[in-house]
1. Assign the value -7000, calculated as helix-only ellipticity at 222 nm (-39500 (n - 2.57) for each DSSP H run of 4 or more, over all residues; to 500), to the correct structure from 1, 2.
2. Assuming 2, 10, 20, 21, 16, 10, 5, 4, 5, 4, 3, 1, 0 is P(r) over Cα pairs in 5 Å bins from 0, in percent, for residues 52-163 alone as calculated from a single structure, say which of 1, 2 it is.
3. In terms of distance in nm of label points 7 Å out along Cα→Cβ at positions 44 and 212, which of structures 1, 2 is highest?
4. Which structure, out of 1, 2, was relative contact order in percent (Cα under 8 Å, 6 or more apart) calculated from, if the result is 14?
5. Thinking only about FRET efficiency 1/(1 + (r/R0)^6) of positions 36 and 188 (r between Cβ atoms, R0 = 30 Å, to 0.05), which of 1, 2 has the largest value?
Structure 1
Amino acid sequence: MLSCKDDTPFAVFNAHGEGDVLLVCEHAAATIPSVFGDLGLQQDAPLSHIAWDPGALVLSMRLARMFDATLCYQRYSRLLYDCNRPPESPAAIRDKSETYNIPGNGNLSEQERSQRVKTFYRPFQKGLSGLLDARKRSGRQTVLATVHSFTPVYFGKPRDVEVGILHDVDTRFADAMLAQTEGLNCSYVTRRNEPYGPEDGVTHTLIEHGVQNGLLNVMIEVRNDLLRTQEEIDVMAAYLGGLISNALSPDSEWPEKTIQTGGRS
């Protein structure tokens, strides 16, 4: 049982949005309910990138306003459970993330792990599925877009990519967004499936709710040092909004599904 006024891990912003885009932010918050203590973390860890995706929720809300999109997001730290991972994944509940140990996640019993799944993952999945089911019943088109941020330095290695456009086996919407950057002097260094790709296990939400439902889908990754202020977030939202808007152009023709040959990229 979570110790807070509203213990629902799934939250919705702009629930009655009428746009075609449905946004998801699985790593929106760094909050750890008091019942879990501090998980034994080092002093700076609870607000570091290992606990959440800094800037991702504010960016998601800005995009939601731009597209009159509904946004669903997780209200608790991914250190408790990463809702972009299935229960069988070792990365769903980590006992170490990058250089940080997470003592409160070490040596969990099967019952404790199952309780985390029940408390955080299942409600999130049910909430997102419910939104998609309601849209399907009303006959609405849906483009599923998940929004994340990543650290500019990982295991001591700087990353020069600034925006990642990620996909799993269904490349349709990622292709359309990336096509907007070809031959242009883009505002940001934008690349396909960087700094992560399907092989890193980051496309669970896309597969579970996008690919399996035949929906256009994409995962957006933004380097978090570009999301430090509201002004920076507004500029990034304008850039991403342009890519999304052009990809959603009425002139766009969508094959039933475009699958990369050879499986995942």
Structure 2
Amino acid sequence: MLRCVVAEDESLLRDALLQLLRETWPELDIVAACDDGGSALEAIAAHQPDVAFLDIRMPGLTGLEVARAMADASPRTQIVFVTAYDQYAVDAFDRGAVDYLLKPVARERLEATVARIKARLASGDAGQAQIAALLAQLGKALPSASRQPPLVWLTASSGAETRLIMVEDVAYFQSDSKYTVVMTAQGESLLRKPIRELLDVLDPNIYKQIHRSTIVNLKAIASVTRDESGRGIVKLKTRPETLSVSQPFMSLFRNM
């Protein structure tokens, strides 16, 4: 049975796509349905699916970033991008290395996509060289995301005290049950906001997800090393502890 990972951050659209996939490709085993890029990348690395449906716009890692990381994490996985932007997608995707679906996904379009995926899987062509060129083209053509200005400061609790913390002073964020640990040089505080929501409001050029449960400030990193298993170890400038980088996320440091 062929395996699939679906990544779409809008729950209604994700549920609709899952339902259409079950109807049009009933023999497909959907092994994970994710709502952010980091979870999608980890699921793809863990399951090595035959196909991944990736929303281009997701919290944290975008679909394009997940696809780039897949060259190492799961190179044989066929990619289908899910997008609302047809003005740049048509020319780019006509090369045939990957496919795309416009939101909301139409049954006829999905059926055609499934037929093309099956043909590529049967031929054994992963099209990695074409995919790399396509991702570079899409990165230049992708419209700028309409996001709010990045978060500048936040309030977090430390015992009975409420602290005002400048975001630039945060070395890393780490999920802890219902809370998120905010770690600075002065120590830890607790924030009542999940990691996934932070990904929407942090500057993506400075704060990077390195694990499903960890976001690090790139300016706070002293060094990154790789252990024998391929996992990364981050040493910080202002904190004694080290942070683990999940193996699929190591590709994000390749050009840094």
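1. Considering all the candidates, the number was obtained from 1.
2. Comparing all candidates, it corresponds to 2.
3. The maximum falls on structure 1.
4. 2
5. For this comparison of FRET efficiency 1/(1 + (r/R0)^6) of positions 36 and 188 (r between Cβ atoms, R0 = 30 Å, to 0.05), the top structure is 2.
Rule-based calculations on the coordinates, nothing more; no lab input. Being a predicted model, the structure only gives us computed values, none of them experimental. Cβ atoms are built from the backbone, for glycine too; each structure is taken alone.
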